[in-house]
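Computed from the coordinates by the stated procedures, all read-outs in this text should not be read as laboratory data. None of the values given here were measured: they were computed from a predicted structure. Cβ atoms are built from the backbone, for glycine too; each structure is taken alone.
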Structure I
Amino acid sequence: MKQKKRSEIDVKDTWNLEVIYKNTDEFYKEYKNLEYTLSDILKYKGHLLDDANTLFEFLEMSDTLERKLYKLYYYAHLNYDVDTTNSKSLELSESVTNLMTKYSNIMSFVDPELLKGDYKTILEFINQNRELEKYKFNLEKLYRYKKHTLSEKEEKLLATLGNTLGSSENIYESLTDSDLTFGSITVDGIRHEFTESNYATFMESKSRDVRKKAFNMLFKTYKKYSHTIADTFRYNVEANVKISKIRNYKSALIASLYHDNIDIEVYNNLIKTVRDNINVLYDYYDLKREVLGLHEIHLYDIYANMVNDVDKNYTFEEAKNIVLEGLSVLGSDYNKNLNMAFDNRFIDIYNNKGKRGGAYSSGFYDTYPYILLNFEGKYNDVTTLAHELGHSMHTMYSCKSNPYNTSSYQIFVAEVASTVNELILIKYLIKKTNKKEEKLYLLNKLLELFKGTIFRQTMFAEFEKNVYEAYENGIILTSDYLSKEYYKLVKDYFGPGVACDKLIENEWMRIPHFYYNFYVYKYAIGLSAACKIVHDIETKGEVGVKKYIDFLKTGGSMYPSDELMVCSVDVTKSEFIIEAINFFKETIAEFRKIYRK
């Protein structure tokens, strides 16, 4: 089907950006006014700690300017993403980027100047001017960094090295996105170009020969670049370890967790808990071996689908109604907000020429929490709609319930709300259908989610922890060492029932998240937390719903672990992870029972 131009998409199926600015003339008027007034903030330079009233005035002004800036940003980036071929939209986007850089440069004096003072002074200021109370948490978070902040001269020196210190990720991306080529693969007599992008498609093939061929091609190619990728990875580790030491952290892992105020034991406990319950994952692979009819299951078999795709298409209206009905358990207020998203055109629904691929939720305090989709009517499009609505409802509740300065939630909890929606929806669909194949298809989706998020991401988290500790203990991270350590973990996590083909030792080379510095554990924590929340909603009814909505309302007013405690998820304990693994176990049993009927 020929792609439509943006102008050919029905207006009702596009998001309404006119509520931000009526037109580009209004945008540029605001832009010029803000460009002219940004430097007004400099009158506070050198005076932030003069007295309570001066500090309050500065914080209020910076909030006002920042809100105007982000309003411009969202209007520009949302316009650009729906038609990247539009030069006027590109111009809007680049102009805002320039203005944000200017604002960042102007504000660079703020943190160093505040940190010259003491948090006791801030507490005295709050007693003198109670209006400062709303900024207390922001200031508390800033002053936590005082012992990890260097002198102004040293901070400037580190800032000038920022791009250099972060170059490993850029080099890795350039190598793997642009220079790495895999050749071609022949399937059913037809030759296809083989890439990272279509690798998953070949690994889901019904043909075992195709899966094995794709597996071998991918990892043999990575093996050729093992020394270069190992160097790139090692320099990334080295940079993070040295910066953590310069900033007086005990380790790079502790430095990474510090932003979210997460204790290292949360990270360690995730790994231990998953390790202690790894037999559940082994049972999953036994099930997969049985369903695929294999005497022995290899690593190139693990992504093969146990069931066929459900050949079912949905109109957007049908998808909308399914989502509304499935999420109705979240109460009348939540569903009123969901309907607002549809009625007020929060959503840009269909693909068009030049539109950015994928899906996302994007918005802030002074805009709608917009959703970009590329809806094609498949089952995954329905779950994507529910997923992105979870993000948007989180943003809506956060912004409605907090002042601007504490309205933005942390990435640590960002995936919880979206995953709650996904779990509720898929459970609803499983109960609703009486068709065996459809039920198995949905159960398989759940199994893949848990296998890929809790177990696989925890394996990645353990590998990352191990190699950083090795480096900090003086071990040189050669390609041979990294591959050897990765292979050990693979054998542990896949167990004796899976033939661990030696080429898998090169898989660490293709994981870009290893350059995000201890990020992947958040995926496993997020899904486990969502599982606990959904269980409470199912078993406790209105009490469970209320706790969940209260969690959504916290925004950025607490540390992430404290926010999750609002809905009874204690990230320092194992119970919520075990509960999620037990649900995975129950789903395996349910799939096996239905399959064997």
Structure II
Amino acid sequence: MSGRNIAAAAIGAALLVTGLQASAIAQGTNGPAHAMAMHGEPKYPADFTHFDYVNPDAPKGGTQVAAANGTFDSLNPFILRGTPSGSAAAIYDTLTVSSADEPFTQYCLLCETMEIPDDRSWVEFTLRDDARWHDGQPIIVDDVIFTFNTLLEKGRPFYRAYWGDVVEVVQTGERKVRFNFRDGENKELPLIVGQLSVLPKHYWETRDFSKTTLEPPLGSGAYKIKDVKPGRSITLERVPDYWATTHPTQVGLDNMDELRVEYFRDRTVSRQAFKAGDLDIWVENTSKEWATGYDIPAVRDGMLIKGEFENQSTWPVQGYIFNLRRPLFQDRRVRLALTQAFDFEWTNENLFFGLYTRMDSYFDNSELTSSGLLADAGAEEREILERYRGRLPDELYTEVYQPPVTDGTGARGIRQNLRKATALLREAGWEIQDGVLTNVETGEPFEFELLFDSPSDERIALPFRRNLERLGIQTTIRIVDAAQYQARTEAFDYDMIAAIWGQAESPGNEQRGFWGSEAASETGSRNWIGIADPVIDELIELVVSAPDRESLVQRTRALDRALQWGYYLIPHFRLNVNWVAYWDRYGIPETIPTTGVVIGAWWIDPQKEAALKDKKARLSN
């Protein structure tokens, strides 16, 4: 799988933060509360002492060394400029945090309580009086207001889409801050504003937030930046007097004294560094490596562990995406034709050792997945989509969506699919001329570029390219470094890329940034496809305004069908476990939450550490 595999990205973030998951919404409350759930009640009561998936008695200490791909030239992860180190985000606390064993519940961290009225027209947070920045100054309402306004004005486009229904942020008391909303229809808004990483106003007001920086910023979290070697490594150290050490949402987390992230241009090199013992932990995202690459003495001797941790959460959307800003891909028939050329069955058997399942939904592995005929779907899902009959593909109403299937035998097995592709391309105005697929009207050849930032992507793309060549299509595979890839994707300067979107158990505002028309034209947004369809926009708004869980499920399934039948991407594959390899020096909590392993809850076991050192010493002699 691609180096941008979302499971790997999520677990990698957990190395530095806590593995907490982002999701989406809240129930009403009649007064201040310690937590709010999207639907129902929070799992943990006001007097809870720790999450179930941590060890509250985990010892602190030791250093953990992990790897990151590419490079970095900035410690400001909130802006488009530069290539930021993701580790820099770990130094900030948020108003609230999510638990990893509920679909979506937010628990107070920087806030003491949060409150919303029955009409959901605002949310008010009362800040804790003991929350402190690393310089000892208190975290105050001015910091929250400054942060929100600064991110909307100077931050990444994501923030403007995610919090677009917030009309103002105001102080309502000495420690109270209120977010006023456009209306009460955006059901998840009270919770997602709590995910705000609060920045210190007194630090940033003397600096230009819109510029990159390698000066370690002031934070408030469990870690602060200790050392920076630009482009090479970043080291975080645990703050010994961290204000929230005993806070119930933080107990049992952030157990390492130091976290060091080493940057590598090539994952093959960093993987070898891990196997040699230079790194402590490795999140694997390549099936071939997981199946064949760990037959080494360290694994056979039990020093290096191959861990597989079940993940029951909604799986990320992953595939080769069509950039609809390119005229070449604006015809839906063309997109379906190219989809016919990707042979998942052969690829899974020959390249992935049969480990993957084909992705067939934008909300895979969850109750949000649409399935079967629309006629057999829920009443609300049917009613919603009937409104758009004539504006959505006719097949949506009469057929079951399924990505193209082959018998897995390769060139022979994909012939029927390629015949379908040829017919679709002919309908769209393309014919083979002298072996080259050519536009009948313009005489232009059908050619495009597949852009990647990891050599491992090429292995998967080469068989796809061979199949495209049989259709007369010329495809160039280009691999660039991380910085160039970031610059080109933020500017939508590509024909096709392998893209991934992480999905929540309770989808909402983030869907605007993924598929919404406004995001399609906003540089740096995550609408990499460039979808700009009023119907999709309306379906997204229905998801955002869903009044309860059942309605959310029905509305999300309707959105899923519309996206599926748009043929906006060539669906890839999914895996319901997290692959994590690690040297046997860790203690791991017995409980693994439904969203997958939380590496931030691991700790160094002194006995295992000593035994590992002894084994390594004996083998080296």
Structure III
Amino acid sequence: MYLPKLGENLSVENLRAMEIFAKALRYDILAMLKNSQSGHPGGSLSSLNFLMAIYLGVIAKTGEKIIFSNGHITPAVYGILAELGYVDRYDLIKNFRKIGSKFEGHVTRHVPGIWYGTGPLGIGLAVASSMAWDEKSRATGRRVFATIGDGEAQEGEIYEAMNFAAKYALDNLIVFCDYNEVQLSDSIMKIMPINVAGHFAAAGWEIMEIDGHDNQKIWETLSRAYNGVGKPVLILAKTVMGKGVDFMEVEGLAHKATWHGKAPAPEQVDQVLSQFELSEEEQKVLSELRAEVKWKPAIPELEWPEENGIDTGKPRLYTTAELTDCRTAYGMALLDLAELNAEVMALDADLRASVMTKFLAEKFPERHLECGISEQLMMSAGGGLSLSGRIPFVSTFGAFMSSRAKDQARVNDINQTNVKMVATHAGLSVGEDGPTHQAIDDMGSFLGFLHTRVIEPADPNQTDRIIRYIAKHNGNFYVRMGRHKFPIITREDGQPFYGEDYQYSYGRTDLIRDGANLTVVATGAAVYEALEAWKVLAEKGKPFKLVAVSSIKQFDQNLAEHIKITGKVLTIEDHNLKSGLYSQVASFILEQGLEVKWFKGLGVKEYQLSGKAEELYANAGFFRKNIVEYIDNLQ
């Protein structure tokens, strides 16, 4: 009776219920901001009418997804969730933005009914686009909604997402833009004029412009968009910041940013709050409306089980007769996984032949998403797909993964997604491309993330095992590897060290060669350089302990035992010493209370120019000959 039906005109009862719902929302918004004295009232009020239409007309009935790219409009979003009975209204008003409360300042997955938490602008549209792609590829018939702010459209990731949605003809994606012409500091015209509708239209979207406060027009437009027009839809809702609250609306009409992110003083709220108190009759209508709500959100589950049901298949074995690179081993393992598991897919940024996702792309084109030169979009899309049940492997060069897409990876980390980030061309291994492409600080980008594990394989065989491991284990992973080819790591009998009997586990360290007086800890391609140095020094009667480390974020007790025996440590890495293996082993030694006589590190200490990987290693001082000379001089 009160919840409207898409495609039908709003009845008098529908319009009356929506007015009451909006009145209750304004009360909730003012009440929670009065208590918190922190938050964003302006955009919450300007977007209130179209948010209400989406929820009452669609989400409350079907549970279709909505992503808030302008994640600061929590007073409106949380208010709607409360009025629909999804969260406790009293708890929300009392504890909004307070310590210990799930009602954070920006939308968060801790709250039932929030599919992805946002904050940094631009990210949400990419997430929504990936979720729309997922729904369309599964032929569910379900739509995905998103909201963006008008100033937010200045973000580059918005541009990336609009192109992605158009390329994949996401006619099930409906985006509302809150066009109140005001951003944080001032009006759009003063900060950065932008033709929002023009940009989206140029990208191939259907544009619908409406009065964002006219419930009837909003409803008619939403119904038309929902029925589908063969392309993604942008509904440009022309609104007024602070709409419905007199002292805020007057500032919004003047395009002033007064109430973008400023909570009204308690006395200001007290002067107007009574206007939005519901009568008994209005409360009855609202109660009857809630009774019609069919869909209820599940309690959020942010913690993943350690493992999933992925079939990892049989590992490949690369022999001493083969000379290959870790990136090819990654691509082949990914193909194996895709053949066995429909959930496995790959995303890359115009680099499939370089990052070796080409093997999957050729055999399973429907599970390969080419994102173009849009690393930020790619990373956010990976997050959205993982929360839709996919196991996405996102790949690009290490320099781009850890720098351009770091913000997006960080928000994925906060959302505790399940994204497998595999970066190639890391370190000086990139060679002739020069310092702009030589990622020597990428591990440092991810060390501080609380829900992301980092790994660097020592050779193609270990790469194969690691890729299968991260597919089977839930959570975010960052795996880095170089570009150049080098021989596999062997045991002293010449057989592959990471052979058929090798079982990878996160944080495991491996004693490649034994020795005395010195523990050399190496990671990635540097393990092979250290192994070649060991051979030379062993002939001189100076063998050392060579320990291979795959994760610089977690070490096992074996490493501590090796260090205890020698009391001398040398780390070797194709990475910046200040944010890589060297600094992490130093922390490990302190945490373990180990006594060492000396501690040294070989790695990248300054930007290099162009050259072959081996030449750059030598120039940086950690090529096999450099290692021999260094250890000879130390001993």
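Suppose relative contact order in percent (Cα under 8 Å, 6 or more apart) works out to 22; of I, II, III, which structure was it derived from? Derived from II, not from the others. As an exercise: distance in nm of label points 7 Å out along Cα→Cβ at positions 211 and 243, calculated from one structure in I, II, III, equals 1.0. Which structure is it? Of the options listed, only III reproduces it. For the read-out helix-only ellipticity at 222 nm (-39500 (n - 2.57) for each DSSP H run of 4 or more, over all residues; to 500), a value of -20000 was computed from one structure; give its label from I, II, III. Computing helix-only ellipticity at 222 nm (-39500 (n - 2.57) for each DSSP H run of 4 or more, over all residues; to 500) on every structure in I, II, III gives -20000 only for I.
Computed over structures I, II, III, distance in nm of label points 7 Å out along Cα→Cβ at positions 59 and 179 reaches its largest value in I. For distance in nm of label points 7 Å out along Cα→Cβ at positions 35 and 563, the calculated result is 3.5, so let me know which of I, II, III that is. Label of the source structure: I. The maximum of distance in nm of label points 7 Å out along Cα→Cβ at positions 107 and 387 over structures I, II, III, that is, the highest value, falls on II. Identify the structure, out of I, II, III, from whose coordinates Rg and Dmax of the Cα atoms in Å, for residues 275-410 alone was calculated to give 22.4, 83. The structure behind it is III.
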